[in-house]
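Some structures to go through are shown next.
Where a number appears in this text, it was derived from the coordinates with a stated rule and is not lab data. Note that the structure is predicted; figures quoted are calculated from it, not measured. Cβ atoms are built from the backbone, for glycine too; each structure is taken alone.
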Structure I
Amino acid sequence: MPNTDVWTPLEIEPEGIGGPEELIERLVELGPERLSELLVQEKGLVFRGFDVSPERLDDVLGLLLPNRLAYVHGNSPRTKVGGNVYTSTEYPAEFTISMHNEMSYAHSWPTRLAFYCQVRPGGGGATPVVDAARWLRSLDDEVREAFADGVRYVQYLHDGFGLGKSWQDTFETTNREDVEVFLDGTGAEWEWKADGGIHVTMVRPATLKHPDTGAEVWFNQADQWHPAGLGDDTAAALAQILPADELPQNVTFADGSPIPEEYVTQIRDRGLQEAVDVDWEQGDVLLIDNVLLAHGRRPFTGDRRILVAMSD
């Protein structure tokens, strides 16, 4: 009998003339309400074979993402390339990026993401996606129970020179007052440091219930913010050069107690084990529900250029 427990995103391919024109026509015909219903139902949609060009990307994104958001308070290194369109990540090609829901550490997060393949990877470079409810179920009871009260995220954002992102890049401003107003609205605790950097602390839940389906999902980035998630050698090197309160990012349980390394590796590894790879062809577009699905990146060789945009 077939394994009905295997989930994959829905692939949508041309039926007629093909090209971005057909995709735009079909999205207009579908309409925003039905698109939202379909996305919640399928969790992820891959628009493949429409050969979307960079010149037509804005037209497609305008239909997929009704209200494109800036990547304010984002922690991943990205470059802005257009109207709230960014490179998906600039981490070195040889590294795997573990599974995560975009900005799950933040006070508010995008509800959907669109990825666009401008340049096909030379080899590898898939975007893995995982059902976040399945990820939650895959964890040991001990781990789920330990995170019941949430997590405490700690950021140190430098003033332009240091490891990680500066506060100027993170908040897309050079005005301290803009940063303070933004952070005050999120319930975060913050403190400017003598060296011009800022120390930010946020307590957030570890799981979330989807507003439409009610499904409870794993929704935090504890494994990405924990030094153990970087690997033993990198974590040890950082510990040698930086005190804990000057790490670009760190995480504890909500009460400030440390998260065991074995919890971190279990979370990271099981998310990747449960994931389904979306391999890229040039011009492909992937739309995901950012609560129902987490995403990552496989290592790659050669060129690869994936752009991302997000909306509420």
Structure II
Amino acid sequence: MPKSPYVEKLRAHVGHDLLLLPAITAIIHDGDRFLLARQHGSDMWGLIGGGIEPGESPQDAVAREVLEELGIGTTVGTLIGAYGGPDLVVEYPNGDHVGYTTIAYECELPAGTALTLEEEEIVEVGWFAPSELAALPLHPGVLRILGDAIRILPTPGRAVVEKAVCYVISDNHLLVFTHDDVPLTATGVQVPAGTVRPGESPDEAAVRELFEETGLRGEIFSALGTADYDLAPTRSEIARRHFFVMRVDEADTRASWVAGEGDPDGGGGKQTWTCRWMPLAQAHVLAAGLGAKLGEVAIPVDD
């Protein structure tokens, strides 16, 4: 593609000096294979992408770039992430220096439609599985972006299930529980958590799960973000966990009590567990990645 008029105007003022430019990147995949492209005059493989024009939204920009470079429309899907830094600084053959900050989106191509390459720019495209990437000469930054895409996007045959996880904290203690009828070596120490139901937001799920699993009613203090946890080999499933710091009124951190459910969602017979408060400093023992966000906890101030 020719250089945009916007960039040409900037270059008239700064010459070949470094420009910081907003950009987009298209993560195009077919199952677990990703589409990479090689440009004229380069042996390096990269991702489809380009600059954002003035007044253009990132989603419109990524759709435009895919159409221009591959000759095909696309559906713009999941936001993969935003990227910048030294591995996204490029020196072009004409001496121009550019530092890109790029926003990466998952893009879906219509099935069975042939690609029409932008011949002035792209000489070759190919589909590559994650196991093949290490053998390829890749543009700096590509592995970082694809690493996030591999982590975030669903793996064929494996569901991604949204979960809510509750860090209920009072007086530097964390609310935990252990199962009464299952060995500790099988379930470990857990915190209230469960599946986000259809039509339910993650924070609503957190409030509901806290009450259902402990009998306590609480409120959200802060959201800590998400983390994925691979449940294999127990289940062919990725748990996408939304972590929340929560608080309850009049918590007694010396108390312990039995809770349970007679008809668990996952099947099986009646289950019971004992709830108690653990010093927050000892909570590194949480099972199955449930402690993934403990290091980011800001302690709520009790009323």
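Odds and ends about this structure:
- Highest-scoring entry among I, II, by relative contact order in percent (Cα under 8 Å, 6 or more apart), is I.
- Read-out distance in nm of label points 7 Å out along Cα→Cβ at positions 107 and 203, computed value 3.4, structure in I, II: II
- With Rg and Dmax of the Cα atoms in Å, for residues 19-114 alone derived as 14.7, 41, matching label from I, II: I
- Entry that produces 2.7 once distance in nm of label points 7 Å out along Cα→Cβ at positions 131 and 163 is calculated, selected from I, II: II
- Answer label among I, II for the case where P(r) over Cα pairs in 10 Å bins from 0, in percent, calculated from the coordinates, equals 6, 26, 35, 24, 8, 1, 0: I
- At a computed 0.00 (FRET efficiency 1/(1 + (r/R0)^6) of positions 67 and 219 (r between Cβ atoms, R0 = 25 Å, to 0.05)), which of I, II: II
- Among I, II, structure where helix-only ellipticity at 222 nm (-39500 (n - 2.57) for each DSSP H run of 4 or more, over all residues; to 500) as derived comes to -5000: II
- Answer label among I, II for the case where mean count of other Cβ atoms within 10 Å over residues 195-202, calculated from the coordinates, equals 17.5: I
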